[in-house]
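Structures follow.
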Structure 1
Amino acid sequence: MTNLEELIQYWKDRLASTPEHTTGRDKEAIRATIRYLEKLNSFWKD
């Protein structure tokens, strides 16, 4: 697993474990971060 893949997994784990008091805006920011990192990862693999 590359460092970038580890970072993606970190954010996915963080999203899965976010407390209920976390706002939807925060969760969307995490989802956007994951999407960006996944695009970056696919760019580097190509």
Structure 2
Amino acid sequence: SRVRWPMHTGQLEGINNRIKVIKRMAYGYRDSEFFFMKIKNDFPGNP
């Protein structure tokens, strides 16, 4: 991961944890497009 993304593993773990929280809250969302929109909204500076 270090070669492709210049981020520390702690930052990546934080992002992964936040996505898992969104995933738990997303139970019952109408479609996956809305789920990915929520993720992109929470991380506007990341690709």
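If helix-only ellipticity at 222 nm (-39500 (n - 2.57) for each DSSP H run of 4 or more, over all residues; to 500) is computed to be -19000, which of 1, 2 is the source?
2
If volume of the Cα convex hull per residue in Å³ comes out at 75 when worked out from the coordinates, which of 1, 2 was used?
On the way: 1: 52; 2: 75.
Derived from 2, not from the others.
Of the structures labelled 1, 2, which one yields 8.1 when mean count of other Cβ atoms within 10 Å over residues 18-25 is computed from its coordinates? Before the final figure, lay out the partial values.
Values: 1: 8.1; 2: 12.4.
Of the options listed, only 1 reproduces it.
Laboratory data are not the source of any read-out in this text; all were calculated from the coordinates shown. Treat the numbers as computed from the prediction; the structure is a model and nothing was measured. Cβ atoms are built from the backbone, for glycine too; each structure is taken alone.
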